[in-house]
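> Please go over the structures that come below.
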Structure I
Amino acid sequence: MQESNALFTSRRFLRLATWFEGSLIGVAYVIGWLASLDPLAHVDFGATAWLYGLAGTIPLLLLFALSYGFPYAGLREIKRFLVERLGPLLVDCRWYELIYLAALAGVCEELLFRGALQPWLERDWGWLGGWVFTNLIFALAHWITPLYGLLAGLTGAYLGWALDVAGERNLLIPMLIHGVYDFLAFLVVARSYRQSVTD
């Protein structure tokens with residue numbers, strides 16, 4: 001019975017994540033329609049983008065590893081939140097479902113924030129203004145605690161910078177960074193939850 005409840009929770013979580021993240025595609029295209037821009041205008045699947053995207057994940061993972069084990073009260077609160085709230089949902093997912101969730105977040109959120117919002121805001125505010133305002137919105141959208149909001153905003157700023165890091169705008173780079181980072185973070189949170197239950 002417990003296994004079927006876990007399966008139901010996992011399936012429901014996957015459905016809700018699909019619905020929520022998928023709706024961001026609609027929002028991105030509404031913004032694109034209003035601003036007369038194509039959110040997918042700057043996507044190149046060349047080898048350079050894959051290299052930058054995968055290598056670009058490393059700094060975020062190092063910061064995650066440092067902050068995840070750092071004994072600061074605010075960071076411990078974030079870890080506790082992730083393990084207690086997200087852990088039970090992630091631990092019931094199979095590895096390919098975690099890849100799906102991470103890819104969903106990477107593609108849908110980056111399509112909205114870096115594919116639609118940032119280019120739109122850059123029209124009136126220039127590159128710097130578009131970058132700053134996009135990531136303020138990104139921080140607010142990820143607000144769990146003030147510190148988590150700050151960290152999310154800094155992560156968004158990094159992703160916004162990665163959009164142009166190859167010298168030519170390419171949305172695939174922040175999508176890859178976001179997706180790979182989320183997948184590995186999901187694995188860590190699920191493992192932490194497993195350990196907390198067995199201890």
Structure II
Amino acid sequence: MKKWGVATIGCAALGVIGLIAIVAGLWAMSAYNGLVATNESIDGAWAQVENVLQRRADLIPNLVETVKGYAAHEKEIFDEVAQARSRLMGAAGSPAEAARANAGLGSALSRLLAIAENYPDLKANQNFIRLQDELAGSENRIANERRKYNEMVLSYNTTLKRFPTNFLGRSFGFEERDYFEAEESAREVPKVEF
């Protein structure tokens with residue numbers, strides 16, 4: 001039987017340690033690249049949310065002008081919609097800020113569209129009908145993009161919190177991302193008064 005020398009055991013131990021270091025390095029590189037890719041995907045998803053919010057905001061002036069032609073004396077609601085739209089356009093800072101501005105705009109738009117119920121000619125106007133359909137389509141796109149964004153944030157935040165990625169992610173400065181959540185007021189049915 002062959003005897004193992006101290007040098008042979010030392011070389012084998014160094015080989016095992018080297019192999020473990022290589023595997024750990026490859027895992028760290030893979031985990032880091034995964035966090036970077038997911039973080040960039042979230043940024044892309046957020047850009048798409050902003051894109052559909054912008055699309056809806058671009059429809060609003062045309063909708064307001066169409067309603068103004070029939071309901072010129074409803075100036076207060078037109079001002080409220082314009083202010084809410086401005087707040088949304090300036091709320092590119094964070095998902096929480098955009099969610100608050102979005103809820104305000106949604107509430108103002110609900111009141112604007114409720115005005116149409118008092119004006120049968122407006123409800124029959126083809127331009128108003130088309131704008132209302134485009135606005136409904138925009139709302140669906142917003143909901144879809146918001147869902148996609150939140151799914152990506154969920155995946156990223158979960159990965160960032162899992163062991164041992166949590167140590168790696170924190171050491172490279174990765175932080176949890178915010179969800180695009182509805183405001184508490186969005187759960188309430190808007191009150192429309194004339």
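FYI, it's all coordinate maths here, none of it is from the lab. All figures in this text were calculated on a predicted structure; none of them were measured in a lab. Cβ atoms are built from the backbone, for glycine too; each structure is taken alone.
> In terms of volume of the Cα convex hull per residue in Å³, which of structures I, II is highest?
Comparing I, II, the top value of volume of the Cα convex hull per residue in Å³ belongs to II.
> One of I, II was used to compute Cα Rg over 2.2 N^0.38 Å, for residues 47-110 alone, and the answer was 1.13. Which one was it?
Derived from II, not from the others.
> Taking distance in nm of label points 7 Å out along Cα→Cβ at positions 103 and 143 from the coordinates of each of I, II, which one would give 3.3?
I
> Which structure, out of I, II, was relative contact order in percent (Cα under 8 Å, 6 or more apart) derived from, given a value of 31?
Label of the source structure: II.
> Rank structures I, II by FRET efficiency 1/(1 + (r/R0)^6) of positions 71 and 175 (r between Cβ atoms, R0 = 30 Å, to 0.05) and report only the one at the top, that is, the highest.
Largest value of FRET efficiency 1/(1 + (r/R0)^6) of positions 71 and 175 (r between Cβ atoms, R0 = 30 Å, to 0.05): I.
> So if we calculate mean count of other Cβ atoms within 10 Å over residues 63-70 for every structure here (I, II), which label has the highest result?
Of structures I, II, the maximum of mean count of other Cβ atoms within 10 Å over residues 63-70 occurs in II.
> log10 I(q)/I(0) by the Debye sum over Cα atoms at q = 0.09, 0.10, 0.11, 0.13 Å⁻¹, for residues 15-126 alone computed as -0.42, -0.47, -0.52, -0.63: which structure among I, II?
Answer for the origin of the read-out: II.
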